Structure I
Amino acid sequence: MQVVTKIIEYTRADNRFTIYPLGDIHDGVIHCDEDLLANTVSEIKRDSKALVIGMGDYGDLIVPSDFKRWDGRILAPWMKNHEDNIGPTQVDRLDEILSPIWNKFVCLGEGNHDEAIRKYHHYNFMAELLKRANKHKKGDFDYSSKSLDVQYGGVQAFIRLIFKRQNSTESHEFIIHARHGEGSARTSGARALAVLRLSQSMVNSHITLMGHLHGQESPDIPQRIVLRGGKIKSFESIATMTGAWIKAYMQDVPPCYLERWGTPPSTLGCPKIVIYPGTDRMELIKSRTTIAL
């Protein structure tokens with residue numbers, strides 16, 4: 001498990017910072033909504049106080065030897081003639097898309113697709129993506145180094161956001177537990193229960209983020225009671241799944257593995273968590289868009 005710390009300065013009590021948990025992009029297949037992703041990248045770029053947490057599964061990274069999921073018909077047009085070079089082609093494409101906002105990323109977590117291509121096909125996708133995120137051009141590269149601007153978030157991470165007010169000793173800490181996730185829950189209730197269970201295991205997290213299941217379920221978490229400085233206080237927290245960018249059930253398009261397995265449609269896009277550090281407030285904003293399939 002990784003621990004990532006980022007210190008952020010703010011100036012006024014009403015300053016707001018927006019966290020975008022960005023994952024389950026699955027770029028490389030025609031079902032990835034690159035237009036929606038580009039719109040979100042533009043939104044993040046315009047927001048001077050945006051923070052991005054990578055949630056894993058950035059590329060689809062399915063290779064021909066994966067007999068269960070491979071289907072050459074569903075590759076994105078830009079993947080043509082790159083069937084024997086899937087990892088490098090997709091990491092370059094993601095760098096092209098995300099390069100305008102690499103400076104907004106806090107860390108990049110690892111998903112099961114990212115792990116599988118390293119474990120079974122000897123291509124360290126996460127190392128290559130982190131190299132591009134940190135604009136590392138040549139020489140040795142230690143992707144687990146704590147000195148990187150964009151750190152490796154591993155399978156799961158505690159992320160400490162420490163907000164320090166300028167010209168003051170005032171500071172506020174928000175702890176995020178981010179995990180790509182696992183499982184195959186199909187109903188909304190099952191997905192909500194998955195992220196709720198995760199939130200109960202890391203009890204000092206203000207925010208719990210889970211991907212993998214392509215929803216944006218956000219169960220209400222019972223108030224936690226804590227003792228701080230000799231005073232009993234309620235401890236509010238947020239837990240949410242982090243959406244996806246891969247569509248299924250597209251009209252007149254060969255089905256991807258999600259449709260073949262009867263998986264529910266993804267909730268496209270990602271939620272946003274707004275933090276007001278000066279007043280210790282948080283707000284969850286979900287994305288809901290009607291999109292032609």
Structure II
Amino acid sequence: MCGIVGLFLKKKSQAPRLGALFSDMLSCMAGRGPDSAGFAIYGATVPAGSLKLTLQHPDLAFSWEQITADLERHFRTTVTHAVNSTHAVFVLRAGEAALRRRLREAFPGVKIMSLGRRIEIMKEVGPPASVLDRFQVRRMRGSHAIGHTRMATESAVTTAGSHPFSTGQDLCLVHNGSLSNHNRLREQLRREGIEFQTDNDSEVAAGYLSSRLRRGDTLAQALKQALKDLDGFYTFTIGTRHGFAVLRDPVACKPAVMAETPDYVAMASEYRSLTSLPGIEKAKLWEPEPATVYSWNAQTRE
């Protein structure tokens with residue numbers, strides 16, 4: 001089944017509450033996805049020219065300092081990092097392609113979870129509540145977050161196979177459903193230079209959006225084209241640097257519900273995941289229409 005949630009806070013003053021509000025939403029989706037869980041938090045923006053890089057290594061005793069030292073030597077820049085369980089968030093000045101290449105060459109056992117100026121993606125195998133506790137999500141702050149609880153259907157239960165998937169700067173995707181043409185699309189996207197770390201069909205959807213954006217599409221244009229090019233059933237929630245978007249397939253096979261108040265916009269696979277939000281009893285509630293793009297961004301924030 002899988003469960004997906006998204007929360008966008010319209011008021012900057014609400015940023016300290018993001019982690020707590022989001023955690024209650026995601027933990028409520030445990031019944032739809034007990035295998036693993038993951039989330040993308042959009043927090044503080046790093047300065048122009050710098051990148052925020054989230055890495056994962058399965059060994060809790062792994063020395064992240066060795067990566068800091070290597071990147072400082074290689075790129076001749078200052079590198080900072082903060083460890084959070086099996087993940088670490090780095091900030092440095094470097095080009096994306098060169099950074100990916102260096103990590104692949106020097107640290108092949110380390111996985112890139114996300115890269116951009118705001119995004120941090122963390123995910124692990126295990127019940128959603130334990131994943132949320134492991135990363136202390138309740139303490140996190142930011143403008144918006146999306147998350148996923150997984151019941152594996154298309155690939156093995158692994159950290160890498162968990163959602164969200166990110167294949168471009170500050171862009172990520174969570175997915176409830178399945179795609180039937182992902183193998184063909186994956187090969188096509190690889191020829192275009194899109195890199196994949198798993199055989200998961202949902203990662204192909206993320207790669208597809210990155211490809212369209214590289215060609216100059218807006219996110220709305222990319223999602224409208226996805227309705228023609230992605231075969232299967234899906235509800236997508238997509239995170240961007242400035243907001244998030246929701247799209248259901250033309251049949252609207254997979255469930256979704258949305259809520260909006262003057263303070264936030266939220267979405268979830270089931271209404272029960274929204275019931276913990278403040279003011280939900282007065283919120284505008286609706287089921288997203290099939291083949292319709294819904295999006296919110298920083299221009300709506302106060």
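Couple of notes before you dig in:
- Highest-scoring entry among I, II, by Kirkwood radius over Cα pairs in Å, for residues 106-265 alone, is I.
- Value 54, 43, 35, calculated as Cα extents along the principal axes in Å, assigned to which of I, II: II
- For 1.6 (distance in nm of label points 7 Å out along Cα→Cβ at positions 162 and 226, calculated) the corresponding structure among I, II: I
- When mean count of other Cβ atoms within 10 Å over residues 58-65 is computed for each of I, II, the one that comes out at 11.2 is II.
Laboratory data are not the source of any read-out in this text; all were calculated from the coordinates shown. No experiment lies behind these values; they were computed from the predicted model shown. Cβ atoms are built from the backbone, for glycine too; each structure is taken alone.
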